[in-house]
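Got some structures for you, see below.
Bear in mind that the values in this text are calculations on the coordinates, not laboratory data. In this text, all values refer to a predicted model and were calculated from it rather than measured experimentally. Cβ atoms are built from the backbone, for glycine too; each structure is taken alone.
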Structure P
Amino acid sequence: MSLTTSLALAAVTALTAPLLATGPASAAEPGRHTVTPLTFTVQAGGRTCTVDADLYRPDGVDAAHPAPAVLATNGFGGSKSEGSTAAIGRAFADRGYVSLVYSGLGFGASGCLISLDDPAIDGRAASRLVDFLAGTRPADDGTTVDFVTTDASGDPRVGMIGGSYGGAIQLATAAEDPRVDALVPLITWHDLAYSLDPNNADPGGTVPGAFKWQWASGFYLIGEGQPLLVPSLDPSRINGLSCLHFVTRACDTVRLLNSGRYPAGPTRDMLAFARGVSPVSYLDRVKAPTLLVQGQADSLFTLNEAHATYERLRQQGTETRMIWQSWGHSGGVTDPASGELNLDQGNLETSYVGRRILAWFDRHLHGRRDVDPGPAFAYYRSWQSGYGTADRVPPLTQQLYLSGDGTLAADRADITAGSRTYTNWLVPTSHSESSLAGILGIEDPRPYDLPGTHLAWTSEPLTGPVDVVGAPRATLKVTSRAAEAVQDSGDAADRLVLFAKVYDVAPDGTQTLVNRLVAPVRVPDVTRPFTVELPGIVHRYEAGHRLRFVIAAGDTAYFGNRGIKPVTVSSAPHDTGVLRLPVVSGRIG
């Protein structure tokens, strides 16, 4: 069994065991709300399937006293009964909202194939549930509702909330159904092609990136294992022997990525499919006010993805706000920092993010226009255990120069001319993270870069604290004759791959890779300069610490170079690489 398969099988067990052990929602919680299990038959992706749902009705809500509704579904591999999904139902019902939570297509007891929150499939299925909340469509047992606030006949007042897979579905639903009034997507994606195969030198472009094999393989096996993990004879859940539980194009995408090859035709198809089921392709149809919440500790869906969604929505005039909280897929999901939103606990009133969500729904579902929706941008500061705010994501305010002697120069006059070279091995020689370590409960080795397989540039010790908020950006020019000779082979996998990252180096030499984040790059053309957008961070570099910029030949969490491709970086005062940083406080150099 391959390492990929072993890790992914372990992920299936670790992720789904607690879900399978979770019991159904209680039938009643006296004095607060009642829960009614329901099913809905829908047409999705050319199949007829059942959607399994629970309706949470607050006590005292009836036709004479209607209430707005909240619709939610699970993260990948979960169900309506999984911890945070059921907790959302309870939390909002206890606060007077009619809550309808359901198992997404292909999960729990819901039928149909997993189609990755495709708006034409998952979005349309969710729209049928909005029909139910509008009172125009009964559940399979004939149940109807007449106690949801409406804006017009057939138009219920409904918001959506949820994380990850339960986040993107909100944007997909709003793109299909303009009746949705407010969204709160947490820790979700903008472009799955970038999420699973990022190229930080060409995001959204035609050059594929470096396959994020650990994350992708783990989730793929979770999906393919659903018919076994959640036994069902429902034929709508089965595709075929070669692709058990996903839509066929999803399986084709994962197989292409795992092959390590990028021939032109299949690569175009892969990018088209991954983007076609992603918000990047349909945000122009999303008009519902959207509060984006993204996690700083997240190598699956980085802060950059939320920022891209935020900018698109803002530019087209959709009301939007963005929060960068502490936790994400890579840390804190089950144990957030003190005072942070904990969906399982439902601590809405006592957490900053929770209060912002309540205000968002108060404003857009209860129609309380005097409620302040909060600042345009907020970010968790670990060094203060609280949030900073701004009217925009901070711009790049300081630049440092890559000197030939391995220093980061604050002024061009301090650049030393010189050249340095590294080379890759046929196996990864740097480590950022074991992507599934937190989920599997295993210890992850500290990040490292083996000698001779990376280059580093380090600043002088800081004279005072420096706060960085946002995505650093580097402009680079490298030389690699081996890569230049094969980059036009017709297979994009022959292009040069490297990984850029920024460390915090303590006075004793200990270096920390902030949230273990790296920027994978497949260089579009090694004969030309290129720009790398690094993952967004919120980090304080303390006085006496140094900032270190590194480019490395490989990374254990990603597929890397095919063949040996030595790389040389040259520096001169008039021609060298530049690192730009969004510094909001202090100065380097």
Structure Q
Amino acid sequence: MAGRDEQITSAAVAEGRSAASGSDPRIAAGICALIFTSTLIGGALLGLVIESAGDFSGAAAAFDSYLFRITRFTLWQALLSTLLSVVPALFVARALSRHPHFPGRSFILQLFAVPLALPAIVAALGVLALYGRAGYFAELYMRAGAGDWPGIYGLSGILVAHVFFNLPLCVRLFLEALQTVPTDQWRLASQLGMGARPTFRFIEWPAMRQALPGVAGLVFMLCITSFTIVLILGGGPRATTLEVAIYQALRFDFDPARAVVLTLLQILLTFVVIALLTRLGANTTGETNLSVSQRRYLSIGSGEFALNATLIVLALLFVAGPMGATVAAGLQSDLVRLAGEKAVHLATATSAVLAFLSALLAATLSLSLVMARRALAARRGRTDKRSLLEYASDTGAGLVLVVPPIVIGAGWFLPLRHIGGAFAVAPIMVVAVNAVMAMPFALRAVRPAYDAASERHERLCAQLGIVGWNRLRLVEWPVLRRPLATAFAFAMALSLGDLGVIALFGSDSLQTLPYLLLARMGSYRTADAAGLALFLGILCLALIVLADRLGKERSA
């Protein structure tokens, strides 16, 4: 401890007390992060505006029946997915809440966190392996003598995949809402002998009803911006959303005018949903922190226990089914041959490098914004209003959710194609977009730890004049190591499984694991795709588990 104090003192002498009165490097770092993010998103929007102005007639012609059809389908599938995810989740969450000692409850909650970590393309393949025409259900269906299995491509496949992702998320969010009910209310309900119905009416439903608008809005937003699920399971023009239509307009039809119109419409829809979510106070990153059990004072009858157990088991089977099918199909593939393929080696190395750089950039940008926000808050008085810069540092990262990755990619792809640089800058675009999209999640890991450290050391650093690199190295780094590692692992997992940007900028010379997996599916090499999906899923899950453990060790 004495040695560290000597280091801090020597740093103060070296830099001088006058540094404290000058410009704060933390604010400069935050400004740089905001400029980078604004340039990436603003440049994409500017590219769309310029492209539409250059071909106004083509953009006007894009307003046809096809545009209105896919817009209607985008909203319709999002609405159905929201209903099918939220309504069952209410009852499953209530069942889990009423049985804190249900056998395997901790395992079920951990399993319900897995879909949040799985890449969408892996989950889509799991759904196909289970419910597709060559899936396990089709085999059972034919053995039962019921004829040919109709398959799951189209709206049904999209709904199943969306519910697979969003049902566990909704359950965890509703459970979190139920855990906010004071213990005294449960004790009072027990003393009054309240049954299941009055308990639901007066205690459980008010808590879940308060969370319902935000949860439903979050799921609706996730379904509106769904790209990979619809691309894999859509099954044709009748089951196409706006994001998939943007991809098709650029990569297959090469109709920039239509792509511009579709992109602007997608931004408008996403902005409206995000604005509603902000007013509802929704958790737009879908992050939850659940305890394994919570004390209850209610007596559960055998009939209610049987009903609740049935709901829990059905939800468990629905969520575990695609996961098990992914593992089974992957193990049936020729994993040894895949592991020896040069294309797989290159795709793995490319994915690892791009994901590493994206995670590093996401952690750096997030830390810069957190430091700038804290420095600006410390500089102003408690009664003063927040400046525009402080407000941007606080909420700027969340605004990136308004513009989906495929939209940013399209906004840069269109102008770059004129100079022949669309595929030349592909690695840069993949790294930059994935980093910016991971920022809201990385901020959640870094901000609490940095704010706590700054609260303890802000005055001391100001008095000693410790700023810049010395402050970060001597004062803040010991506290931020684990939070930054958590943010890095989570951002790397998100980038590793992303297909949105690489779907536009990918080529034979730049292939990531998701892009190679999609290419194998397109060439009907389903066994290879299943093996790659298993490999990709294991990598992403390992990173998420690492991030979760680092976060728990930090909180402990």
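What the table below lists for this structure:
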{"read-out": "Identity of the structure behind -7000 (criterion: helix-only ellipticity at 222 nm (-39500 (n - 2.57) for each DSSP H run of 4 or more, over all residues; to 500), calculated), options P, Q", "value": "P"}
{"read-out": "Top of P, Q by distance in nm of label points 7 Å out along Cα→Cβ at positions 72 and 176, largest first", "value": "Q"}
{"read-out": "Which entry (P, Q) yields the derived value 0.95 for FRET efficiency 1/(1 + (r/R0)^6) of positions 272 and 400 (r between Cβ atoms, R0 = 25 Å, to 0.05)", "value": "Q"}
{"read-out": "Winner on relative contact order in percent (Cα under 8 Å, 6 or more apart) once structures P, Q are ranked, highest first", "value": "Q"}
{"read-out": "Among P, Q, which structure scores highest (criterion: distance in nm of label points 7 Å out along Cα→Cβ at positions 64 and 264)", "value": "P"}
{"read-out": "Source structure (of P, Q) for Cα extents along the principal axes in Å, for residues 160-343 alone, computed value 43, 39, 34", "value": "P"}
{"read-out": "Identity of the structure behind 26.0 (criterion: mean projected area of the Cα convex hull in nm², calculated), options P, Q", "value": "P"}
{"read-out": "Which entry (P, Q) yields the derived value 1.8 for distance in nm of label points 7 Å out along Cα→Cβ at positions 360 and 432", "value": "Q"}
